[in-house]
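Chemist: Some structures to go through are shown next.
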Structure I
Amino acid sequence: MGVLNCIIRREEERDYEEISKVIEKAFKPITFSDHKEQFLVERIRKSANFIPELSLAASYKGDVVGYILFSEIKIGNTKALALAPVAVLPNYQQMGVGSMLIKIGHKEAKRLGYGASFVVGHKKYYPKFGYKQASDYGIFPPFECQPENFMCLELEKGSLEGVKGVVEYPKEFEIK
């Protein structure tokens with residue numbers, strides 16, 4: 001399949017319903033999902049951890065076909081980002097939409113001064129963007145997770161130097 005030529009832009013309030021449907025459809029076939037990712041996005045948008053510049057939609061012929069959200073988290077006193085979720089409509093997957101969202105999201109995050117991004121995701125997908133196992137840095141999730149699925153990326157080289165401990169996700173993630 002070819003690369004889809006879509007526009008990556010900041011989400012707008014008028015996109016919320018369409019984005020919710022994109023997330024729901026993208027996660028529907030995924031067995032390890034709780035199928036509530038769209039509600040996580042709604043909660044984060046209302047929180048202090050929401051960063052409007054890092055809530056991005058992929059638009060193709062006027063329709064939203066993909067979405068990504070980065071929100072603020074902490075490891076001790078160090079601020080970082082959680083990438084959650086990235087979603088692409090099933091009919092538009094394998095066309096580079098997710099990759100474009102991630103790369104543009106990283107570029108914008110770096111521009112905003114964030115040094116690192118964390119993700120819980122597929123061990124074969126995220127390393128192509130530079131993500132490495134977070135435990136290699138001495139950083140761990142506050143929940144049960146296979147070490148190879150909890151990853152981080154230094155957006156700014158050396159940003160995780162001396163940073164160790166457990167990631168603190170905001171209450172909106174409903175981590176127990």
Structure II
Amino acid sequence: MIVFDSSTLILTAKIEVLGSFLESVDFQASVPTEVARESCAVKKSLDALSIQKAIDESKISVRAVKDRKFVMKLRRDFGLGVGEAEAIVLAQSERAILVGIDDKNGINACKLLGLPFTTAIGILIRMHEKQLLALEEALTKLRILAKHGRYKQWILDDAKRKLEFRT
């Protein structure tokens with residue numbers, strides 16, 4: 001199972017790779033209730049509608065997080081929002097093989113807890129490696145991530161090098 005945080009889910013939908021990514025993996029994608037709310041209920045943008053469609057088609061399951069104390073502890077210890085904390089708690093309780101998270105504090109929490117993680121950029125690079133995206137298309141999507149994500153320039157430069165190296 002891969003558990004998504006709102007930021008990674010929204011960014012992959014925004015660059016229009018969410019559907020093809022979900023089809024290319026052999027495991028279930030899940031989100032906690034708060035991530036579903038943050039991603040779909042707040043506004044009705046194209047990315048929100050594509051996420052809602054994936055949920056409606058059972059490509060992404062929505063799961064309730066039971067350990068509220070752990071959610072609060074992560075929020076307090078790492079300064080996380082509810083969605084990030086719920087995603088990490090769900091991933092740990094369900095023994096997810098991957099957490100999709102772009103939040104720096106959330107990534108730090110994953111590292112401390114020993115949870116494997118990826119980012120929207122990581123997903124983009126992996127899709128190019130698997131030849132699901134041509135180089136020009138991947139570079140275009142990277143430019144969209146640069147516009148909408150909160151990435152430092154060195155992260156974007158590194159991603160571009162990785163994409164170009166794979167050709």
Structure III
Amino acid sequence: MHSDIEIRPVTERDLPAIAALHARAFGPGRFARTAYRIREGTTDVTPNSRVAIFENALVAALHATPVRIGGTPGALLIGPVAVEPAEKGKKYGQRLIARALEDADADGFRIAILVGDEPYYGRFGFTPIQPGRIWMPGPVDPRRILARELAEGALAEFTGLVAAA
């Protein structure tokens with residue numbers, strides 16, 4: 001892991017590099033991913049999205065979208081998280097996720113949610129959601145919907161469909 005990595009908010013000038021990174025990391029099926037479907041019609045630059053820069057190159061990107069769950073605000077959808085394929089294993093993604101969660105907590109979000117694998121995201125405090133409690137548009141395995149409370153007991157406040165705020 002490099003200590004001289006810069007993690008900063010996404011800017012408009014990052015968007016072409018992020019789009020190219022997503023193409024390399026996720027391939028042509030990326031637009032069918034649930035996070036893309038939820039974000040349709042929203043801005044590509046959100047206050048909680050982050051990039052990791054190493055030696056003047058964008059090596060990882062995390063998109064974070066404020067969402068409502070069943071109409072209730074205060075949730076942040078994390079994803080996608082993309083790491084340059086040649087840079088995997090250097091903990092860039094982990095550092096982006098940790099920073100995004102710290103910032104989301106500081107910004108007053110109540111919970112963070114994502115679609116992912118519990119063995120990976122569990123290290124950040126994400127746990128599976130009770131099936132049927134929160135659902136998302138598009139093809140998503142409900143067992144992969146994970147949440148992390150940023151405020152104690154906050155998950156109890158959220159039930160329903162996830163939609164961009």
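Chemist: Matching task: 0.6 is the computed value of distance in nm of label points 7 Å out along Cα→Cβ at positions 98 and 130. Pick the structure from I, II, III. Let's see the in-between values first.
Modeler: Working: I: 2.0; II: 0.6; III: 3.3.
Comparing all candidates, it corresponds to II.
Chemist: Next question, about the same structure. Work out which structure the value 2.1 belongs to, where distance in nm of label points 7 Å out along Cα→Cβ at positions 26 and 58 was derived from one of I, II, III. Don't skip to the end; give the middle numbers.
Modeler: On the way: I: 0.7; II: 2.1; III: 1.3.
That value comes from structure II.
A short reminder: the numbers here are calculations on the coordinates, not readings from a lab. Computed from a predicted model, the values in this text were never measured in an experiment. Cβ atoms are built from the backbone, for glycine too; each structure is taken alone.
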